[in-house]
Structure P
Amino acid sequence: MKKILLSVLTLATLSTASASEKFGAYLLGVQYQRDTNDTDAVRYGLGVPLAGFFDGGGAVALSGDVSFLRHTAAATETVQPYYGAGLGLSAVLGAGSGASVGAVGLYPNVLAGANFNVTDQFSLFAEGSVGPVVAFAYATDGQNSASGADVGLGYGLRLGVNYKFR
């Protein structure tokens, strides 16, 4: 997944040099956004929403997403609302006391948010998303194992800062 995400980021960086580009950080992650025209943008995100180590084990979660954004106001406005759709992928791995667990989740979603332009280059943003989550999980304790799949409703909140470098 990392190789695919890095390959996509590299290809996006090499194409159309005249497009506006932003690099941002949000709570527990980073993102890269590239404007495709005056109203549309494609964003790639990578996050670490959970990491913990405890006596005899630990857990880590990784997430990545690709989103298409449509802005409803010009980039020069103080507040720039947007809406769009995205696809997220998450993985969780954990182990401790002889047991281990792994899970993968797929999160297609719709989203809405706003950029709050502080200067020409810096902006704050807030965004919410909602959509179904399809999850697959596996657990074992060395003697017994179990696996399963489930579908549920997921939601997300992203708060952060963007820096426009082009």
Structure Q
Amino acid sequence: MAKDHSLQIDETDLKILKILQEDAKMGVKKIAKQVGKGISTIHARIKSMEQKKIITKYSAILDPTLLNRSIAAFIFIGLSTKVSGKKGVLSQKEFCKEIAQHPYIQGVYLLSGEFDVVLKVRAKSVDEMRGFIVDYLREMPSIERTQTTFVLEEYLETLELKDLER
């Protein structure tokens, strides 16, 4: 039976997390006021959630279209069924770790089903994306096949967990 690895957190922690998801730059004093707890309590709870890895990172969300990264695609990858370690063929885990280092990659997900991995990729142009797929991906010995789906329009992209509950 699979274990539940989720941590038990209370309503105060949930309120803090919701606030930080909306504005990670908000100061402890302001969070304390919104939550209705003391500054030292809020500070201690945030530190505790960081230590428990509930909060793993604070980050700015950038608009890729304003930074000349308007081409987005999901690339589905079928990995080689050959034995890993032979002639440059990597295991699924090794492949995911290696591909995650490429600067165009925004997400790497191991899948079940027809494909083994899906990548979320951003590029400056269709030609740059083509180069990434044809000149980089298809030259990797671990990859047997790819299927690319270009994003035409984004309606939602978030890292926020909207349904946080106890």
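Given that relative contact order in percent (Cα under 8 Å, 6 or more apart), derived from a single structure, equals 27, which label among P, Q identifies that structure? Let's see the in-between values first.
Numbers: P: 18; Q: 27.
Source structure for this number: Q.
If Cα Rg over 2.2 N^0.38 Å, for residues 29-108 alone is computed to be 1.78, which of P, Q is the source? Comparing all candidates, it corresponds to Q.
Using the calculated result 49 for percent of Cα pairs over 22 Å apart, pick out the matching structure from P, Q. Clearly, the read-out refers to P.
helix-only ellipticity at 222 nm (-39500 (n - 2.57) for each DSSP H run of 4 or more, over all residues; to 500) computed as -8000: which structure among P, Q?
Numbers: P: -2500; Q: -8000.
Corresponding structure: Q.
Quick note: the coordinates plus some simple rules give every number you see, no bench work behind them. Quick caveat, the model's predicted, so the values are computed rather than measured.
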